[in-house]
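As structure tokens, here come the structures.
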Structure 1
Amino acid sequence: MEELIIRSKFRAISSFAIKARGEFYIIGNLIDGEVQPGWFANILLNSSLSFALRIKQVEIVEMAGDTTEYLLLTIDDNDDNFFSPLLSVNIGSELIYITPQGEEWTNEQ
């Protein structure tokens with residue numbers, strides 16, 4: 001297996017899905033480095049559960065009453081079964097490693 005090159009660290013704040021669009025979103029702060037569409041968000045939830053999600057889009061967002069600019073990572077998948085596992089793990093407060101390469105996670109894994 002090829003060694004992953006970490007390009008940045010991203011601190012997740014929260015995550016959500018818009019099923020009608022077939023998209024999953026992770027909002028947070030870039031700690032260092034850079035992130036680009038097509039790269040992977042590598043999420044390690046515990047010693048036995050980790051996965052990589054291909055980033056479709058990166059946007060800067062602001063929240064009402066907050067002057068901080070956050071990044072919104074968009075992950076898309078048209079499989080309805082994709083969202084349930086992602087929503088059930090409640091991605092928030094995790095440190096996410098961003099890499100230009102990776103093996104995309106699917107619900108079948």
Structure 2
Amino acid sequence: MDATLLLAWPEEWRDLAIIIYMFLGVVVLGVMLLFTIIIGLITTGTILRVRRILKDNVQPAAQNVQATTATVRSTVSLVSEYAITPVAKVYGTAAGARRFVSVISRFRGGKE
């Protein structure tokens with residue numbers, strides 16, 4: 001009987017190793033499933049927080065930027081219409097008059 005127990009001994013160890021391996025596989029699978037669920041919940045919470053922050057903080061800032069842009073555009077249009085355009089016209093007229101005088105002075109016996 002002792003000889004049969006010694007021969008059966010590696011088979012019993014093999015069976016025990018298979019049982020332990022299956023048990024550890026189930027435990028690891030459960031832990032991985034738990035971590036996956038936890039990471040999913042954390043990710044969802046983070047995404048919701050980021051959306052709320054964007055909605056509460058960034059959206060009003062973007063609206064302020066749009067309002068400021070509209071104000072700057074109207075200011076630039078006003079300055080262009082009432083300041084720059086008349087000055088440019090006067091300067092253009094003065095430059096044209098100077099050029100006219102220089103051309104006329106050439107015809108009257110200017111430098112050759």
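Here, each number is a calculation from the coordinates, and none is a lab measurement. As the structure is a prediction and not an experimental result, all values here were calculated from the model.
Per-structure values
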item: For 41, 33, 24 (Cα extents along the principal axes in Å, calculated) the corresponding structure among 1, 2; result: 1
item: Entry that produces -1000 once helix-only ellipticity at 222 nm (-39500 (n - 2.57) for each DSSP H run of 4 or more, over all residues; to 500) is calculated, selected from 1, 2; result: 1
item: Which of 1, 2 leads on mean projected area of the Cα convex hull in nm², for residues 16-71 alone, largest value; result: 1
